[in-house]
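Scrolling down, you'll hit the structures one after another.
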Structure P
Amino acid sequence: MHVIVAEIRIESEHRERFMEEMVADASGSVEHEPGCLQFAVVKDERDPNHLFLFEVYRDRAAFEAHKGMPHYLKWQNAVSDWFAAPAVVTEGPNVYPPDEAWSK
């Protein structure tokens with residue numbers, strides 16, 4: 001499994017639209033990408049402009065395919081100017097739970 005953890009800070013004036021686009025990308029990933037096993041969007045309860053993404057893909061190739069999907073490209077184009085700071089993205093192999101535990 002290939003896991004992505006991203007920390008995102010968005011400009012407050014774009015929060016509502018950003019969240020709409022974010023949910024569309026996350027749901028599109030889970031619904032239309034066989035290699036995307038999880039895509040969670042978490043909002044910091046102390047700061048609604050601070051988000052975390054937790055994404056699990058079958059492998060790196062599935063993640064690379066994600067970046068070419070229409071819902072991702074739409075999200076990327078829509079939100080590119082709404083970040084308050086560059087996203088902090090960490091990628092790596094899954095450790096636990098075992099890969100066999102992940103399913104759609």
Structure Q
Amino acid sequence: MALYSSTSPWFTTPITEDYLDLLAIRPIAADPDDDRWTITTPFIHRPDLASQALYGTPKLWWVFAQRNMDRIKDPIFDFVPGVELYLPRKENLFASLGL
């Protein structure tokens with residue numbers, strides 16, 4: 001049986017009979033002190049690189065789409081320069097994920 005780390009988007013998704021069930025979305029709550037950030041050219045189609053630069057790990061790439069579901073439908077191809085996102089502060093995000 002596979003176990004997913006707390007940095008994984010599949011952490012809360014049930015596993016039945018050794019198979020991953022339907023994705024259980026991990027909501028990233030809006031916080032009044034969220035930062036506004038605009039995607040720039042070095043990060044085009046690369047949320048993993050943005051995650052590394054902003055949070056110190058590429059494993060939190062999925063946070064951008066979860067926190068900005070109204071702006072990002074596809075976490076890769078909608079990650080283009082000029083899109084403005086709301087991002088949880090690192091300490092708030094890590095606390096909510098139990099890191």
*Quick one: relative contact order in percent (Cα under 8 Å, 6 or more apart) came out at 44 when computed from one of P, Q, so which one is it?*
P
*For which of the structures P, Q does the calculation of mean count of other Cβ atoms within 10 Å over residues 30-37 return 11.2?*
Q
*asked:* If distance in nm of label points 7 Å out along Cα→Cβ at positions 22 and 54 is calculated from each of P, Q, which structure is the one that comes out at 2.9?
replied: Q
*Taking helix-only ellipticity at 222 nm (-39500 (n - 2.57) for each DSSP H run of 4 or more, over all residues; to 500) from the coordinates of each of P, Q, which one would give -10500?*
P
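Taken together, the values in this text are just the output of simple stated rules run on the coordinates, not laboratory data. Since the structure is predicted, the reported quantities are computational estimates derived from the model, not experimental observations. Cβ atoms are built from the backbone, for glycine too; each structure is taken alone.
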